[in-house]
Structure I
Amino acid sequence: MLGRLARYLRMLGYDTAYARGSTDPEIAGRAAAESRCLLTRDRPLAARVPGAILLTEVRIFDQVKELHRLCPRLRWELRPLRCTVCNAALVRIAADAGTRPPLPERVRRSGQPIWGCSACPRVYWSGSHGARLAADLERWLGEARS
């Protein structure tokens, strides 16, 4: 239900597990075992898990606004700490490191920081996608404050 929000939270540097295909008891057990705060749109599940945060919105920008309202202490700044797909830690890598797929030439020559996932072959760098996401977050949070 919240897969896209999970990816956004990972882009913000949060250790965000996503329980696709798990049963409610498995999700509740994992949240407890890993001391995680459960975010869900499932009302019965939220009622059974102490401290769960029930989100009611469907669209990502409304979910961000709702989560900001419910958890005002969350940092909404892009931080390259987590892989957006598998949630593993990112590590800085050299521009000339062999990656699969290979880094675009413009990225290798840019001198900008590059991060690689410690568990999967994904590679990240600051690009236009990050700038768009930062602008979207700023706009959405501004609307939430209005």
Structure II
Amino acid sequence: MTEGATRPARIEDVHELALEMPHVTIDYSTGEDNPVYQVGGKMFVFFRNPRPDAFDPVTGERYQDVIVFWVGSDADKQALIQDESTPFFTTPHFNGHKSVLVRAGRLGELTVAELREVVQDAWLSRASTRRAKEWLSTHPPST
């Protein structure tokens, strides 16, 4: 485990971990503050613009800090959003979509190691089979 892996995750870690993955490109078509991390032209992590489906239930204000992570399957999604110990959630807009949402302000509820796993899984879910196999051959999943 790398040094600092047990410290609380920060927004900077999302950027660093996404860029550590191979063949990553960044698109800023939604705005300079909202990078979209892609592999092979497919998004795997992106910073979402405020939308009406993700809002504070008390104030009604739209969340300004939503990050979207792809997941490998609906079962993976359900495991993350149903575990009340995690900051992951979804909205009706993402029904049937293999992704989970997290507010940047809640990233600290994850360790860097947990966030690394989420980012790597997101990349693996969108990378080509060949790229995923190559990466997994040198980075076997932890058990």
Structure III
Amino acid sequence: MKLILTREVSGLGHAGDVVTVKDGYARNFLIPRGSAIAWSKGGETQIDGIRRARQNREIRDKDHANEIKAKLEAASLEIKAKVGSTGRLFGSVTEKDIALVIKSATGLDIDRHKIKLVKHVKNLGKHSAKVSLMTGVAANITINVVA
């Protein structure tokens, strides 16, 4: 089956790439998760838009990645969450929440799939996460969760 990737899939390609995969992999994994759309003549026009968006977010070189790393590690990231009487969160803090806080604090648009939490955040306090910017460059950030 021929697909257009809407985001990076490890081992397969980047956003905007046209790939051919087995039907079951496409129907059961890629399309339901929003990682790809079925290829069509009309879909070809979307490829340019997807590639332009990827280029705007993409890190140009190692110096640019180190600059973003320094900016992320220097930023103070604070997430406000609802808390019960025992100090435990209702739900948990996710990578999506962290990406939104990074965008509001630094103006950087980081893909939530590049953020990895060390452990699930279900309590108040400081927690760490790792942001993979490119091969060999990762920023270690600290998130402060407050009530």
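Taking distance in nm of label points 7 Å out along Cα→Cβ at positions 28 and 52 as the criterion, which structure among I, II, III has the greatest value? Display every interim value, and only then the final one.
Details: I: 0.7; II: 3.0; III: 3.8.
For this comparison of distance in nm of label points 7 Å out along Cα→Cβ at positions 28 and 52, the top structure is III.
Check the numbers for relative contact order in percent (Cα under 8 Å, 6 or more apart) across I, II, III and tell me which is largest. Write out the running numbers ahead of the final one.
Working: I: 23; II: 28; III: 19.
Max of relative contact order in percent (Cα under 8 Å, 6 or more apart): II.
Can you rank I, II, III by percent of Cα pairs over 27 Å apart and just name the one with the largest value? Walk me through the numbers before you get to the answer.
On the way: I: 30; II: 17; III: 36.
Going through I, II, III one by one, percent of Cα pairs over 27 Å apart is largest in III.
Every read-out reported here was derived from the displayed coordinates using simple, explicitly stated rules and does not represent laboratory data. Note that the structure is predicted; figures quoted are calculated from it, not measured. Cβ atoms are built from the backbone, for glycine too; each structure is taken alone.
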